[in-house]
Structure I
Amino acid sequence: MRTRRKLVAIVWAMLAGAGALAEAQETVDARSSHGLAYDLVGQGPLVVLIHGTNLDRRMWDAEVGWLREQTRVLRYDLRGQGGSDFPTKTYSNHGDLIDLLGEVGARDVTLVGLSAGTQVAVDVALAAPDLVARMVLLSPSIAGYVPTAMPAFLSDLTTALRTGDFDGANEVLLASSLMSVPSNRVRLVRTMVEDNDRLWTIPYTLVEQTSPPVFESLEEIDQPTLVLVGGQDEVAIWEQGVLLERRMGDARSATIPGGHLLNLASPAPFRRAVSEFLGLFED
């Protein structure tokens, strides 16, 4: 067993190329030249953690702890969220990430995205496929997809936003199934949502839209991909998970217990599934 573990670790390290094996200085609470707040810790092949909407990189605190033991881990705040700058000109989240990867000298990366973060990962895989070795897409959201049934909370959320009631919008979101987590994670999720309510004010005109829509280009993605969906998540999320598995070139899906915020709702099953897919060994 010990020999097998060593072999897995060696093969996994080789995937990132010789550059990733070099001694790397850890960077915490850094800022990119484009105004993105990020952390870069550990050594080995690079894993990038992309958070969901109305959240920030704090949602990955536990994952950084165990991933850094065998990989180099980059987590960052999307523009307008966490410690990253508020947008003042046209931008795209995937363009921001491509720029950040270039700045840290990354290649052959693993992208791990949750919810809206899955859209960023997919967009990067389409726009810069040579950068991406594999992906893990959690509770997926696909641009251009129209679910058969809209989540029940969406109407109340839309009403609150139209009237500029951002506190009310936060409460609707926090009460929804998307933010349902165990009691020991409730405070963290509430703090992130409340701290990131400036996201509601980003002008839609500043956000670049992909063309053609990602929904029409899924067959072009052939990187090995694990799609994880929570057993208690919304039907709309399940539908998108099935779609990704069917239409992407090398995707497989799995269901684990829990709701939308999988790493917070079901940390142990999440860790096992991701570790197995990435070829990491657990203590």
Structure II
Amino acid sequence: MSNLVIGGDGMIGRAVADVLHARGESVFTTTRRSSLVSERCHFLDLERPVDDFEPDASVRVAFFCAGHNPSQCTQDPNLSYRVNVTYPRALMQRMERRGIFVVKLSSNAIFDGQHAYSTTTALHGPKSIYGRHHSEFDQIITMDNNDVAIVRFTKVIASGIPTFCGWLADLHADQAIRPLSDLYMSPISLPFIVNLIVRSGLKRQRGIFQASAAQDISYAEAALILVDKLNYSRSLVQPATMREIGIEQSNVPRHTTLDMKETIAAFGIQPPSINEAIDYLAEMAPMSSGVAG
């Protein structure tokens, strides 16, 4: 039996493939970069029709880790709809006819953020194009009674995310950062969410499984915890508000936490503390630290 990671050269897809390899699993991946195509990495571009794509005959589990991000959705909603909904749905239907179990990634952006700890059955109320795409696809899967695991999660902390990499670089250079005091997240580390994604696929556990930290925290509060962990001066954290930097506040959720009842029941995975994700971020810091203030 083999596994297929769609979007295997992306942040989450690459991490999923690495964990599967470490577990001794057979893994195929896909890429939209022709230079990366190989015997185990096949070409697949979700910006184009997927009729000609056929996974290896040995594939029994497919992890859908590709898609357009919020910024791309805003820039070209029609193209992003095809990438996030139209072509993945067509591909998923063909895979299911072959008996391939599918793990589909989702986001807390399907909710309006007015209430904390949104449940898997809560009404959707997306405020962004990105959220609307995930909401529509999730509801299609649910209505079709598909043999799919939906793994829905909040903000992921990982290397390569510009906001957090920028923080670390500026702090290391003894430059102030301006995290938002009125923008909230429920941060989880990349290893935490990848563990859930992989386990849901290998167990072929059908359902909706949510993941978030135990509570929300503002970006400014997270930055203060980070500088304390790295022994930098707190004076380097100079919070700003969304109004001050021109962000439209009406589309920004106050709450991002998700209820994890189904995840706990199926896998025994508990909501991590905020410190778990910030510890992971601190590990990505340059070797030398600042001077405590």
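Readers should treat all values here as calculations from the given coordinates under stated rules, not as data from a laboratory. Computed from a predicted structure; not experimentally measured. Cβ atoms are built from the backbone, for glycine too; each structure is taken alone.
The table that follows gives values for the structure above.
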{"item": "At a computed 29, 21, 19 (semi-axes √(5λ) of the Cα gyration tensor in Å), which of I, II", "result": "I"}
{"item": "Label whose coordinates, when FRET efficiency 1/(1 + (r/R0)^6) of positions 64 and 176 (r between Cβ atoms, R0 = 30 Å, to 0.05) is calculated, return 0.15 (choices I, II)", "result": "II"}
{"item": "Which entry (I, II) yields the derived value 18.8 for mean count of other Cβ atoms within 10 Å over residues 232-239", "result": "I"}
{"item": "Structure responsible for 14.5, with mean count of other Cβ atoms within 10 Å over residues 184-191 calculated and labels I, II on offer", "result": "I"}
